[in-house]
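So, here's a batch of structures to check.
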Structure 1
Amino acid sequence: MAVRSIVKIDEELCNGCGLCVTPCAEGAIELVDGKAKVVKDELCDGAGFCLAVCPTGALTIEQRDAAAFDEEAAAERVAEKLAAAVAIQQRCFNCGRSEMDAVLFPCRKSGESTWVCVKCLPELIHG
């Protein structure tokens with residue numbers, strides 16, 4: 001353990017919106033019981049990209065004793081999250097391209113909410 005910069009989340013101020021989860025490139029922040037939490041100190045690099053998106057000001061950077069940042073563990077965590085995201089990815093209703101292969105837009109077709117890729121969008125609009 002050494003003194004280093006790490007994200008601190010004030011549970012009293014946290015409203016559980018989850019906006020801080022995505023900008024945390026290392027996967028250190030998760031929603032736990034409706035509140036944002038740094039799940040493991042060694043996953044937090046202390047860069048603070050999550051701070052700017054918090055609407056309540058619940059996130060700050062503090063200097064404290066914490067486990068050293070573990071770049072390898074953070075990379076593994078990100079890989080796990082990416083694999084989970086790929087498993088539930090959206091697909092174009094027309095051609096089946098995934099969000100990993102093309103930009104998708106939400107749309108309504110025949111009263112249903114669905115997704116369409118940029119390649120198929122003109123056909124949807126113009127017929």
Structure 2
Amino acid sequence: MTLLACAPVSPRSERGFTLAELLVAVVIFSIGLLALAGTASVIMTTLTSTQSRTIAAGVAESRFERIRTTTCASRASGSATTRGIAETWTLSHLPRAEDDVTVSVTFLTNHRPRTEMFQSILPC
């Protein structure tokens with residue numbers, strides 16, 4: 001009968017993680033979470049700004065359509081507030097039976113007012 005000797009298990013392999021290793025892992029994990037939170041904040045700000053600009057562009061487009069459907073003789077500059085967006089439009093009569101129309105929309109983005117200008121030539 002032969003007895004097999006088992007290799008002694010070193011105490012180091014049974015210890016698991018040291019406190020220093022756990023602290024380093026927690027710090028790395030925390031830095032990753034903070035970076036993720038910061039990125040999410042920037043993305044939300046960008047999405048909100050983009051949504052406001054899209055609504056403002058829609059308001060300007062609607063104004064162009066309303067001006068286009070009126071007769072040339074009754075077209076005039078003016079201003080209005082639509083969906084919380086201030087809009088101002090100006091018309092310049094061109095000699096070729098056209099109107100140069102500029103629509104300026106002012107809206108809030110990131111709690112600051114922003115103005116976008118849209119310009120088009122409308123035939124009479």
Structure 3
Amino acid sequence: MNQDDSMDLTNEARAYLEESERTRGYTLEMHRIMAAADFEWLNKYNAFIEATYTGQRSLDRKTKELLQVVVEAALRADVEQIQEHVRLALKEGATPREVLEALEAVVAPMGALAFRRGLQAWAAETGINPE
């Protein structure tokens with residue numbers, strides 16, 4: 001977050017973003033904008049994310065990150081966003097091969113263009129450089 005981003009943030013919103021970075025492993029531009037624009041909504045959204053993604057239930061965080069990688073690739077999210085989830089999957093114990101195999105497992109339903117985007121994120125995060 002740069003200084004300009006923090007100008008409209010309350011201390012409570014800044015603390016939220018710091019905690020979000022610690023527990024999620026990342027914050028997005030969306031989080032910073034909403035922290036300044038509608039902090040009440042952001043808190044409710046965070047409760048939803050805790051219940052469905054970051055909170056511990058039956059699926060472990062590694063599995064959830066692998067799911068995030070393939071779904072975001074399928075939806076053609078920005079490569080940098082997919083890359084964040086590749087990074088988190090690796091941090092949570094996935095091997096580079098497991099992340100790649102997760103992408104390969106869904107290439108048929110998600111299509112080659114989406115696979116390419118996921119592969120670019122994977123290669124950037126794992127240091128694979130074909131050149």
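Values quoted throughout were computed directly from the atomic coordinates according to the rules given, and no laboratory measurement underlies them. From a predicted model like this one, the values you see are computed outputs, not experimental measurements. Cβ atoms are built from the backbone, for glycine too; each structure is taken alone.
Give the label, chosen from 1, 2, 3, of the structure having the highest value of mean count of other Cβ atoms within 10 Å over residues 19-26.
On the way: 1: 17.8; 2: 10.0; 3: 13.9.
Structure 1 comes out on top.
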> Of the structures labelled 1, 2, 3, which one yields -21500 when helix-only ellipticity at 222 nm (-39500 (n - 2.57) for each DSSP H run of 4 or more, over all residues; to 500) is computed from its coordinates?
Replying inline: 3
> Among the shown structures 1, 2, 3, from which was the value 2.0 of distance in nm of label points 7 Å out along Cα→Cβ at positions 27 and 115 calculated?
Replying inline: 1
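When Rg/Rh (Cα atoms, Kirkwood Rh) is calculated for each of the structures 1, 2, 3, which structure yields the highest value?
Details: 1: 1.13; 2: 1.64; 3: 1.02.
Once Rg/Rh (Cα atoms, Kirkwood Rh) is tallied for 1, 2, 3, the winner is 2.
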